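Every number in this text was worked out from the coordinates using simple rules, so none of it is lab data. Small disclaimer: the values here were computed from a predicted structure and weren't measured. Cβ atoms are built from the backbone, for glycine too; each structure is taken alone.
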Structure I
Amino acid sequence: MLKRCGTGFRHALLLFFLPIFLLCTEDVHAADVRQEAFRTAAEAFVRNHVLPTGDSIDKELLQGDFGENQLALADVDMDGKPELLVRFQSGPTFSMQEFVCGFDESRGEITIMYEGFPELEYFTNGCIKEKARRNRTAGGTFWPYTLICCDAKKGSCEEKGRVYGWSRKAYPTDPRDDEPFPQKIDVTGDGFVYFISDPSRDESEDPAPVDTPVYEAWVSGILGGADPLRITWVPATPEGIKALSLN
């Protein structure tokens, strides 16, 4: 027969498991507070047309069906906790915005980790690709973009660099000053060069053109082997909020 555990043994078990229980309880509470904050922000966006920044969307920008805008929950910074994504895209191009909303547990409030132009592309290493709002470059079908990476510890995202291109096929000469395509730089002979800038660069000077392998190495240095993050977007409607399980 099994003997009953003594009082000392039960106390030892209690002392062992109590910190774990309290930690789990704190994690559950923090998750509930985060979810409630996200629900409040989502409802303010859907029902009152208020952005996560607290700013109301101007009435003249409320064109068409507001349900064309989108919401999502995703672990963008890869810390195991979800961020709220809010995408406003039903207004004119200049007004379109996409927000990555985190949550500051110490202050109990939502933070804006990043604000950019829809549709941001998220990756499994915590980085984001943001296409330019407009393309006024000589890159032809290559659309300029910025790479941003999020830091969970800082609770923010920072720019890592921007790139635009020049296609010899689309523009044999630079449309700005009629300079010829830099053939000497295009060692690979694919008829394309890239212009990469980082946040520390002097914006008054254009970056030097680089060949395709240099561009690919730059991208790899930031994204590595990260894959696009699969995100389930829902319409910005009361039904959409329910689908996010924020209620």
Structure II
Amino acid sequence: MINPNLPTLALDCSVKKITPALIKNQLICASYDAVPVGSQSGAMMGVIDNLLKQGQTGLDEIKNVIFCNGPGSFTSLRVGLATLMGLFWGRAVGVTEVSSLLYRCYSCLDFQAAVIISTVVLGRNRFAVGILDCTENQKQFEEKILSAADLEKTITDLDAGLFQTLDHVQKNTKASLRPVIISGLGLDAIEARVSHESICFLKYDAATPQGFVKLLTENPCDNKPLNQCRVNYMLQPDLGLAQLPAL
């Protein structure tokens, strides 16, 4: 189990944007959140090196690594995992694999929504979808691949079901509670058909460094050796798993 107070390097590179963060005592010491100039492979090592310098932290001080292992671009995920292997191979570091969709859901927790949906475009009018149900004391998360039509139906069904519950518990709170948050790109057409006061569309990649802190503090994290990490890439028609060969 990860100790959230120990120095932690977290990395999401499942899409074109790179989001690494250096976390100590559950606080972000340094972070980067942008599409790098040039290729990810050319920029990744330099971005992480600058991050450690800003946080005045050496590699030997890092005790935890959080890696968002997909869904995402296979090339981007391999670059990220290979970079971590190059930095930490042979060091006493525990690695935690986290769904990139779960990470994006946790990046939206401050909205205090009942349900958070994060999406990554797969192409062919389909989405990788993560659904975080926050209505219970214990959050529930599931991942699936949905067509645009099925995603629209999922949002509509969630919205209707939540309203029945909310009406039963407390009247006249629909607009203020905003029970459904949907984040991701390529959602314009769905938003036009599912527009409602209870639904908030965030039409951008919701991944933020603060999402890593939320994961550390609110979601129990197990770790594993670096050579057991796998990437969960966008494979048509299913999410695929691939393990990099041992060095």
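With P(r) over Cα pairs in 5 Å bins from 0, in percent derived from the coordinates and found to be 1, 6, 11, 13, 13, 12, 10, 9, 7, 5, 4, 3, 2, 1, 1, 1, 0, 0, 0, 0, which of I, II does the value describe? Going label by label, the one that fits is I.
Relative contact order in percent (Cα under 8 Å, 6 or more apart) was computed and gave 17; which structure, I, II, did it come from?
On the way: I: 17; II: 22.
Comparing all candidates, it corresponds to I.
Once distance in nm of label points 7 Å out along Cα→Cβ at positions 46 and 222 is calculated for all of I, II, which comes out largest? Please report the intermediate quantities before stating the final value.
Numbers: I: 3.4; II: 3.9.
Structure II comes out on top.
When Kirkwood radius over Cα pairs in Å, for residues 70-149 alone is computed across structures I, II, the figure 13.7 traces back to I. When percent of Cα pairs over 22 Å apart, for residues 118-213 alone is calculated, the result is 36; to which of the structures I, II does this value belong? The correct label is I.
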